[in-house]
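The next part holds the structures, each set out as structure tokens.
What follows is calculated from the coordinates using simple rules that are stated; it is not laboratory data. Computed from a predicted model, the values in this text were never measured in an experiment. Cβ atoms are built from the backbone, for glycine too; each structure is taken alone.
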Structure 1
Amino acid sequence: MSAYTNEQVAHLVEGTLDWETTLRMLSMPKDQGRFEQYITALQAKVNFPDRIVLPLGPHLYIVQSAKTKEWVTQCDCGHVFGDYRENWKLNAAIYVRDTEEAMTEVYPKLMAPDTQWQVYREYYCPTCGTMHDVEAPTPWYPVIHDFEPDIEAFYKDWLGLPVPERA
């Protein structure tokens, strides 16, 4: 049983939870049912039938496809980036800030990085335009694959929950 209501967790997800409760949630160990409440709150926000298995960011999830039962990386809008084990960024719309003009849209001129040493790569959903990530590598560095989660271990070993089925 969770120490917080489903409504409180939903407000946390929306960013509308009062500061006192938010601070208490952040400073206390997570209770047993919190992850399930969190997933339920996230699921209520999206308009697709696919089941959220693991959130990757504010608008990016690993979901279980309602049609194929496979796990894929998906945006809030329903855009599928592909298999969760592959680098979703390779299927995103990418904007590279690699000129002084592009960098000064983010930083004042004298504070912008030297584009010979660093560029900004912004990764957007090609369907809705939501920015999902930014990385700041050297210009020649390949697209960074952040991580590949071990979902089975997360559910079984960390949460003590059954692993969501998949194809």
Structure 2
Amino acid sequence: MLYDNIMVPYDGSESAQAALAEAVRYAREDPGAALHIVQIVDTEQLVIEKLEKEGRNTPDELSSVLLHAHYDEALAEADAALRRQIGGLLKGLMNEITVDLLDETVPGEQIVAFADEHACDLIVMGSRGLGALRGILGSVSSHVLREAAVPVLIVKQRAER
């Protein structure tokens, strides 16, 4: 077994999809390897969007209990959306798979911390995500590459030919 715990930060970008496909390839070669898929979400923005759909302009209009309920609903919806998005790539995979949503603060630091806390021994991630600026590597992948204590495989999406 080359890797026991493979982490894939996933944001839905083409680069992240390519990284997940590569991690799945590694996992298929080793059914004993666990796959940890992590998405960092802006829960505050999700709750604001939920409130706006209900016609409420500010969280002040709600009790803290109702705000927590909206928070939980927003996370559940984001989790379901992520699972729908990645389900096809994971089909037939016999490995242990975990899917985690992390609240957005500093994505690069959260990815490194998650890898440490979950004993991940490989991080497979895209070169540039949805919010990345032009360049060879996005700021998050650059941070993870510099700070992670484990190997980091940066996967770029294939150019159309």
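A few notes on this one:
- Answer label among 1, 2 for the case where distance in nm of label points 7 Å out along Cα→Cβ at positions 99 and 115, calculated from the coordinates, equals 2.3: 2
- Looking across 1, 2, the calculation of helix-only ellipticity at 222 nm (-39500 (n - 2.57) for each DSSP H run of 4 or more, over all residues; to 500) that yields -15000 traces back to 2.
- Each of 1, 2 could give distance in nm of label points 7 Å out along Cα→Cβ at positions 3 and 35, but the derived value 1.1 comes from 2.
- When distance in nm of label points 7 Å out along Cα→Cβ at positions 19 and 123 is calculated for each of structures 1, 2, structure 1 gives the greatest result.
- Which entry (1, 2) yields the derived value 15 for relative contact order in percent (Cα under 8 Å, 6 or more apart): 1
- Which of 1, 2 yields 2.9 [distance in nm of label points 7 Å out along Cα→Cβ at positions 51 and 147, calculated]: 2
- Test item: Cα Rg over 2.2 N^0.38 Å, for residues 91-138 alone calculated as 1.18, pick one of 1, 2: 1
- Value 38, calculated as percent of Cα pairs over 24 Å apart, assigned to which of 1, 2: 2
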